[in-house]
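Input: structures, listed below.
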Structure P
Amino acid sequence: MKNPTPNELDLATIHPKKDEKFSPNLYRNLSRNAGIARFGRVYRDKNNTLWLGYIDGNDFIGTKLMACLCDSKCQTFCYNLHDIEIGTPLKEIKGFWKKYQKVGRCAIDPKHQISFQGERWETTGKTKKTRSCKWCGNCTQKQKTFVVRETKTRWVNV
């Protein structure tokens, strides 16, 4: 059985009081679980789900990353990688913690499609129809208005 190796995360560097780009729930959950804080890595499964934890032999000890982001008291579980289907194989996202330390929650959502608590955006321009990501500085969006026309069919009384 191969023992897990420590990760590259220094928990003190991602404290949400240092910068709002860091998730308070993720920090709280890592602070409560020394094993995940020390050995935890982020993995992607074949269904594109992100997992936080570590592999110890044939076991994965951890939880879905979104559970840690959304719940201040998320639970970790031990999954036997051969007995159950958690979307295996799991592929580690190399360098995740270094990127998270640099850009915060944008490491989880580099396409800027997920809503996170906190002020991620700063509006700019006279009309305030442009916004930039305050956390990573790598995304600017423009507000666009669309007209949507749709036909609906439904049953009505006669």
Structure Q
Amino acid sequence: MLIRIKLQRPKQRARFVHPMNPAPRTAILSPGFQNTRTVRVFPQGWGLSAQRFHPQSIAAPRAELRRIASQELRLEHAVIALTHPGEDGLSAADRDLFWRAFGVPVYEQYLDENNRVLAMECDAHSGLHVLRGCEDLHLEREACACGDRSPRVARGPRVDELVKLLA
């Protein structure tokens, strides 16, 4: 008698790429990422275990960031909003809310379905620098104010489009 056992490998978890180097103690409030020395994943979102971790930085989907924005949580380094294909990027209202709520710079990261970074925002906050993929999105090709010449995913209305609307 032959018995077959089908083994399933655990789903590969993505490594989180923090916009700051070295990465501060960061709580990721979303499943699908690897824990590291300075990064802890809290798949159920913000709760007691995340509070006990005392993060200096938080990465989470916009909905989770909105949910915890009223909890008077003060951070030391950054908030990273995680977006996926089909989702809108951060709005100016989101950025303002998160800045006021957490008191730190707000960055956006655009991830694929496996949470690998496709594009990420720099300190100049003028689009998301493409790391891979993104060919189907509107890309800006001029150099960023940070000096990086890689294409950027345009987020929100472009300045020249706003000027046309106001004219």
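Here, each number is a calculation from the coordinates, and none is a lab measurement. Bear in mind the structure is a predicted one, so any value in this text is a computation, not a measurement. Cβ atoms are built from the backbone, for glycine too; each structure is taken alone.
Quick one: distance in nm of label points 7 Å out along Cα→Cβ at positions 92 and 124 came out at 3.7 when computed from one of P, Q, so which one is it? If you can, show how the numbers build up before the last one.
Working: P: 3.7; Q: 2.0.
The structure behind it is P.
Of the structures labelled P, Q, one was used to calculate distance in nm of label points 7 Å out along Cα→Cβ at positions 4 and 28, giving 3.4. Name it. Write down the numbers at each step before the final one.
Values: P: 2.2; Q: 3.4.
Clearly, the read-out refers to Q.
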Source structure (of P, Q) for relative contact order in percent (Cα under 8 Å, 6 or more apart), computed value 19: P
For 18.0, 80 (Rg and Dmax of the Cα atoms in Å, calculated) the corresponding structure among P, Q: Q
